[in-house]
Structure I
Amino acid sequence: MSELSVNHLLGIKYITEGDIQLIFETADHFKEVINRPIKKVPSLRDITIANLFFENSTRTRLSFELAEKRLSADVINFSAASSSVKKGETLIDTVNNILSMKVDMVVMRHPNPGAGVFLAKHVNASIVNAGDGAHEHPTQALLDCYSIREKLGDVAGKKVVIVGDILHSRVALSNIFALQKLGAEVKVCGPKTLIPKYIESLVVPFEPNLKKALQWCDVANMLRVQNERMDISYFPTTREYTQQFGVHKNLLDSLQKEIVLMHPGPINRGVEITSDVADSKQAIILDQVQNGVAVRMAVLYLLASKIKHNED
């Protein structure tokens, strides 16, 4: 398979296992590029990409921007906080104004679930979803699975537990879709109040006991408690959350095996994971960040190839 089956990356649920493998093989190539002394390739020299962030983001935005610049694309950055959206302009008007500047691709983060799908139907550009509300965050799931493949050789057959605030997490949903497509077993663990009702329909078992979950898994993906998305209190205190669902060194040492620890960031050190765990050899958190650039380069490159193909 040499090209993606889709013209946009809107969510993991819209792509195939073949698409994911193609992205990984392409990312392998770019990973080698970003470890060279000259880290740039001219692959997207004639492509213009607009980064539209209607929600704050540091890591994802910087990662996409770096990926775009490594591919020699022209980049426009747009932050909604200082834009006409504040004056009441609609999403489509905002994007069409940007597209009239001859933009080929739009990387968008938006607080509303489905914003990327909506946009893809109404504007003539390739859309990459950089997170839509609590719905999906496809490039995060791709880089997480890519990091597991790099560390353990393959994703298929691995046992992965996602721990924490599943309810508000777009990372959890995208990860579940990606891991299942690649043949991994998935469980979720966290306070019952933070486990969504739809989890059963995804055939993902819920394990309420953290130690049992860690004893079962090969990989634990620790999620941050998303206080900014909570309008009510889902557990008594942060201290109590940490006692039940925080990973610390003694807990890891008490397991009969060594597991891999991941975190999409930003880390609340001392809440879901202690500093000595975050900085330990078992954590691949910084590898995830580095892999994020290679994976995003792969996604942008493959989508741009489709644009060129469609123009020919």
Structure II
Amino acid sequence: MKRTVGIIVLAALFGLTQAQELKCNVQVVSQQVQGSNKQVFETMQEAIFEFMNNKVWTNHVYGTEERIECTLMFNIQEQISADEFRGTLSVQSRRPVFNTNYNTVMMNYMDNDIQFRYIEFEPLEFDPTSHVSNLTSILAYYAYFILGMDYDSFGFEGGSPFFQAAEKIVDNAQNAAEKGWKPFDNTSHKNRYWLVKDILDSDYAPCREFIYRYHRQGLDAMDSKPVESRAGISTDLELLQSVYRKKPDPFMHPMHVLFDAKADEFVNVFSESFPEERARVAAILNEIDQANASKYKVIAEAKN
């Protein structure tokens, strides 16, 4: 579970070392596409798998057991032409909790703006300095975002270099015809542009501080100090409350991304807490995450 934090030189952008940081499961689902060559989707799945798992993403050396577990599931809904496809992408990543067999979800995100060209058997090529392929730009973007979330959980703002690498991909794609890269592509801010722009915005810094404190000082210490760890997390939730009350923008996309990954886990963590702590936590969560209020009722109603 080692991660080097602090200032990270992204020499891997230029392929200087071998690291194999990701252990990425890839699924390409194509049931909605009728009357086409199904073999192309199997080849596509294999090509994406090789791209995600064999490409160098950092300048750090990872042991096999340290590779970040993640899943990409493409749901291809339409084959626009012989080599152009449209659909959605579900992205999930996980990280182990210290001294346990438990993996906590770091990211559970749905991207509805997936459109790309794929020519069977052509190699997938990515250039960090320009937008050469929408498919590889999407893949690299989420590889860096997954790394950013993971590193943020081991050191305060430790994922910044990776988020910045994802932001560079967004900047390179501003002239792309496909949706998802530009600020006006989605009226609710739910796209790749806003996801990385907001996570790097100083107004959302308390969210990133929460990610670090929740994982490193909370979950990772839960095995040896469960009472103290829960107490710390209950206090750390006030970081999210401060963002919610400040409302940096009407959509607060990073908050929703966090709750999509953590709502069920919050219930599990605090269901065994003291009544006063459960009541305080439930009140905060009900205020800042009303979409999951029905789940948080379990915290308030739990019995010791």
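The numbers here are math on the coordinates, done by the rules we state, and not lab data. Computed from a prediction, not measured in an experiment: that's the story for all the values here. Cβ atoms are built from the backbone, for glycine too; each structure is taken alone.
What to note about this one:
- Read-out distance in nm of label points 7 Å out along Cα→Cβ at positions 80 and 280, computed value 3.9, structure in I, II: I
- Which entry (I, II) yields the derived value 21 for relative contact order in percent (Cα under 8 Å, 6 or more apart): I
- Distance in nm of label points 7 Å out along Cα→Cβ at positions 24 and 288 - highest-scoring structure of I, II: II
- Winner on FRET efficiency 1/(1 + (r/R0)^6) of positions 104 and 264 (r between Cβ atoms, R0 = 25 Å, to 0.05) once structures I, II are ranked, highest first: II
- Comparison of I, II by Rg/Rh (Cα atoms, Kirkwood Rh), for residues 56-199 alone - largest value held by: I
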